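Quick heads-up: structures coming right below.
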Structure 1
Amino acid sequence: MLGLKLPTDPRWVKIAEKNLEEILTDHAYCEQKAASTAISFIVSFPEHPDLVEEMIGLAKEEMSHFKMVHDKILERGWLLGRDRKDEYVLALLKFFPKGGSRTTQMVHRLLYAALIEARSCERFRLLSEKLIDNEFKLFYKKLMVSEANHYAMFLRFARKHGNLEEVNKKWQELLTYEASIMKNLGKHESIHG
C-alpha cells in the first residue's frame, strides 16, 4: 500500500528496542515537526481552503501525538532529550529542485510529506509487531494507522492540485530516490535513520 521500494532492515527494531529512550525522544520531535509542517502549509498556501482545513486538524492531531509520546517518556522516568538533525529528511529534501511555480512547490512539499508519513508508518508497523514490550506494541499500532491516513491525505492533495500524470511520475521517482537513501540508514536509534 505504501509503495516504499526498500523496506526497513528488520534489525532496526533491535536497535530501537535497546535505545527506547532515544527513539521516544526522536519520535516526539518528529511529531512536533509534523505539526509545524501542517502549520507551514497553512501559512504558505492559504488560498486552498480544503488544504487549510485538513492542516488545522493535522496540526492538532500531531501535537496530541507529541503529548502521547512525551507522556510515555515521563511515565518511564525519563526526560525529553534534545532535538537532533533528521538525516533522512535532510537527504530527502535534496531531491526536488528549488523554485518553480507555487503549485509545483506545493506539490513537491506534499510529496515529501507523504513519503515521510509512509516511512514513519512502515517503521511504526515494525515496532508494533516486533517490540517485546506489549504496551509499546499497542501504542505504535495505533500511531501506525494515523501515519497511514496522513500519507494517503498528503498524496491525495498532491494529485488533486497537480497534474495527475506528472505527480504520479514524480512520486515514483521520489520513491526510488528514497530507497537509495534508506540503503545507508537503519543503523541508528531514530525513527527515520
Structure 2
Amino acid sequence: MYKVFFNDRTVFFGDDFSRAFAKHKGLFYKYNNFYELNELVGLFDSLNQINNLYIFHEDMLMLFEEFKACFKVIEAGGGVVLNARGEFLVIRRNGTWDLPKGKLEKGEDFQSAALREVEEETGLPGLQLVDPLISTYHTYTLKGKRVLKKTKWFEMQFGGSGDPVLQAEEGITDYRWATPGETGFIRENSYASILDVLYMRKLL
C-alpha cells in the first residue's frame, strides 16, 4: 500500500478499505476520474482538521499514477548513516531533526544522488552504501504549485572517525549520533516521513 504525507497528515492508497473503514476515521473516496481526484487533493490540502484520506481502486498502480499527475514530481535520495558503534546520524535542519537527503541532478540515479547529497550535507568521507530501505512521499507547496517529493532511502556505513562538517547553506545547524531506542528527542521534533524510515530500520 502506498501512502503520502501532507505534513503530519496522511493519504493512504489501497484496493480494499473495508477493514480501514470499520477501524479508522477519515475521508474515504473510491476513485472515479482524474478531475474529481484533483479536486479532492485540493480539498484535503485545505482541510487541516481531517488527518487521514483513504483512496481506493482495484488498480493501485494506475491510481497512484493518477494521483502523481496532480503534482509536480521531484525525486530525491537520502541516507541513514550508521557508524561502527551502531549509532545513526540525524541532522537538525531549520530547527527540525532530519536525515540527510537531496534532489537528483539531471541524469543521476537514486543511489548516486543519495551518496552525493549525504556527503555534501554531512561532510563525511568514504561512505559505503549498504542496502536500499524504503521510498517515502511527501507534499509541499512551491511558488503556489503543489509538489510531490519521492525520496528513496539507503542504509550507509561510515567507517571513519571524523566529525561531520555540516552544510550551513542548507539550513543544517546541528547533528547527533543517536543510539537506537534512545530517540525521544527525534520523535518529538521530526517529520512523519522521517519517522517512517527510522521505524522501518528499527532504530526508534
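Numerical summary
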| quantity | calculated |
| --- | --- |
| Parent structure of the calculated result 4.3, given that distance in nm of label points 7 Å out along Cα→Cβ at positions 45 and 157 is the read-out and 1, 2 the choices | 2 |
| Origin of the value -0.48, -0.56, where log10 I(q)/I(0) by the Debye sum over Cα atoms at q = 0.13, 0.14 Å⁻¹, for residues 69-180 alone was derived from one of 1, 2 | 2 |
| Origin of the value 3.3, where distance in nm of label points 7 Å out along Cα→Cβ at positions 93 and 165 was derived from one of 1, 2 | 1 |
| At a computed 2.9 (distance in nm of label points 7 Å out along Cα→Cβ at positions 5 and 21), which of 1, 2 | 2 |
| semi-axes √(5λ) of the Cα gyration tensor in Å from the coordinates reads 28, 19, 14; which among 1, 2 | 1 |
| Structure with the greatest value (metric relative contact order in percent (Cα under 8 Å, 6 or more apart), set 1, 2) | 1 |
| helix-only ellipticity at 222 nm (-39500 (n - 2.57) for each DSSP H run of 4 or more, over all residues; to 500) from the coordinates reads -7500; which among 1, 2 | 2 |
| Value 0.30, calculated as FRET efficiency 1/(1 + (r/R0)^6) of positions 29 and 117 (r between Cβ atoms, R0 = 30 Å, to 0.05), assigned to which of 1, 2 | 2 |
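Only the coordinates and a few stated rules stand behind these numbers; no lab work does. This is a predicted model, so every value here is computed, not measured. Cβ atoms are built from the backbone, for glycine too; each structure is taken alone.
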